[in-house]
Structure P
Amino acid sequence: MDKDRIKGSAEQTKGAVKEAAGKAFGDKKLESEGNADKAAGKVQNAIGGLKDAVRGN
């Protein structure tokens, strides 16, 4: 497993927590930061998946 996949998954989790906290506290800025973190994590995870595919893992 590529390190980008691990970092991407962690970023997605962080984003989900931020998003949930933003919704719970009515903080739209925190909620949108969470959405952005989740999207960035998905991209990083996809890059790691491509690297794994190229390596044949």
Structure Q
Amino acid sequence: MEKIVYKDESYKISGAIFEVYKELGPGFLKAVYQECLCKEFSSLGIPYAAQPELTI
């Protein structure tokens, strides 16, 4: 069994994801969930980067 390295941070992120889904429910486009999750991360003080550019 693998150990979660950043347990507290992972718990906060998962909680934010579930909270957004609980409020919105199913059926929205990914962009709607992303925008709401960004707002939830900001309100919880969780740093994030929305759609960072990837070099391929």
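None of the figures in this text is laboratory data; all of them are computed from the coordinates on show. All values reported here derive from a predicted model rather than from experimental measurement. Cβ atoms are built from the backbone, for glycine too; each structure is taken alone.
Quick notes on this structure:
- In this comparison of P, Q, the computed figure 13.3, 45 for Rg and Dmax of the Cα atoms in Å is attributed to P.
- With helix-only ellipticity at 222 nm (-39500 (n - 2.57) for each DSSP H run of 4 or more, over all residues; to 500) derived as -19500, matching label from P, Q: Q
- Structure responsible for 2.0, with distance in nm of label points 7 Å out along Cα→Cβ at positions 8 and 48 calculated and labels P, Q on offer: Q
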